[in-house]
Structure I
Amino acid sequence: MALYVTDATMGQPSTIWIVPVEEDLENQTDEFIRKIVITGPKATVASWGDLNKTIYTGHEDGTITIWDAETGEKIKSVKSHTESISDMQWSKDFGYFITASKDQTSKIFDGKTLKVMKTYTTERPVNSASLSPIRPHIMLGGGQEAMNVTTTGAKQGKFEVRFFHLPFEEEIGRVKGHFGPINTLAFHPDGRSFASGGEDGFVRLHHFDEDYFTFKYEEETLE
């Protein structure tokens, strides 16, 4: 099944649509299994929860909502960002997830309670954030809004991919390359590389040096 959210346009409310995906694309139709009409601030991102029993949405006012995928009922809603949420990605075990927001922060939430576990603060809107599947690290990217990119350079626009230590919330490195805001980030499932997509029209594939896999804080080496 596929999940997507439509915008609130032409007087129509923002809506979650659940559609079946056929193995043979020739049999694909426009029919949907279920729709969930969203009242209040529109949803900007949506994701399946654990075992596809729930749906998580991030909204333009910074709210995160959990929905029952079968009934469409709202289960829980928490406002933890002050501006629009632009991305939401799960941990490998679906125990927690990370968000990116226009309020210049990225946060990690407990998947059940929606309690904020960690917060990473930057100086520019955060468009995307991702969790490493093998190391206690997160990466995030964003930058100055696209309408203002022509008035500044890459350095001033903060277009680097930034890496933070997950539990310590400290920045551990940056990777340059894009000449516009970074819109999307994803770790490879094996954790040895990542991809970034930017407003400059480029998708960049990055492979970590071996030093990355041996780096540890002193506290991490203590038993």
Structure II
Amino acid sequence: MNSQALQALVHQLDQALPQTQCTRCGYPDCHSYAHAIAHGEAAINQCPPGGAEGIRRLAAVTGQPVVPLNPEHGVEGPLRLAVIDEDWCIGCTLCIKACPVDAILGSNKQMHVVLEEDCTGCELCIPVCPVDCISLKDVTPGRTGWDAWSPAQADTARTRYRAHEVRTARQQQEQALALEAKAQHKLEHLEEASRLTDPVQLDRKRAVIEAALARARAKRGA
């Protein structure tokens, strides 16, 4: 299979996934799982949110036989949305950082709220909450897998996830540049900024800072 055909296959597989970005398949997001399937590195039965219907869709794309959901990755169930108990929320912002589709709003030391229309039920906010103030509620009783989720919701989740990835990458880049600028300033004013007076110690510290700057620039360049 040539690269163009492989890319088309990845796209088809990605379209067949629910885009909850829950990582239960063992990959960081739905697109990574689609890529792994296309390259023969993952089975088609590792997505609990897609459930049996999701497996049938992936089987149709790949030509593989339909198989049961692998219980090692979870069980098929209804759509569940996160709910934050405002009496217990301490505003730590950890859940905001964990949400792959930016469906949680709030600020530091302020109560957070979940945008139910955008929550994918990925559950990634649950383990990071230090006060266990987040619970899950079933919103599609009797309906599971793709029967509890729509292509429109999947498209929205995919778009929000991509925006989240772009924003996160931009923030990391800005933070890296700020730290690099700070280190460069310290290097240029090492003698007056440091308590050290011994030239040997100053040279040793200068070498450490220069090495750190080189690593940071190499990482940014990559």
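Quick check: 23.0, 74 is what I get for Rg and Dmax of the Cα atoms in Å, calculated from one of I, II. Which structure matches? This value belongs to structure II. To test your reading of the models, identify which of I, II gives 9 for relative contact order in percent (Cα under 8 Å, 6 or more apart) when calculated. Checking each candidate, the match is I. Taking mean count of other Cβ atoms within 10 Å over residues 197-204 from the coordinates of each of I, II, which one would give 15.2? Source structure for this number: I. As an exercise: distance in nm of label points 7 Å out along Cα→Cβ at positions 69 and 117, calculated from one structure in I, II, equals 2.8. Which structure is it? Value 2.8 for distance in nm of label points 7 Å out along Cα→Cβ at positions 69 and 117 corresponds to II out of I, II.
For structures I, II, which has the highest computed value of mean count of other Cβ atoms within 10 Å over residues 13-20? Biggest value here belongs to II.
Once FRET efficiency 1/(1 + (r/R0)^6) of positions 61 and 141 (r between Cβ atoms, R0 = 30 Å, to 0.05) is calculated for all of I, II, which comes out largest? Before the final figure, lay out the partial values.
On the way: I: 0.85; II: 0.50.
Structure I comes out on top.
Here the criterion is mean count of other Cβ atoms within 10 Å over residues 85-92, and among I, II the highest value is seen for I.
Structures compared: I, II; top value of FRET efficiency 1/(1 + (r/R0)^6) of positions 5 and 109 (r between Cβ atoms, R0 = 25 Å, to 0.05), i.e. the largest, recorded for I. Using helix-only ellipticity at 222 nm (-39500 (n - 2.57) for each DSSP H run of 4 or more, over all residues; to 500) as the calculated read-out, with -15500 as its value, let me know the right label among I, II. Structure of origin is II.
Coordinate-derived values only; no laboratory data. Worth saying up front: this structure is predicted, and the values here are computed from it rather than measured. Cβ atoms are built from the backbone, for glycine too; each structure is taken alone.
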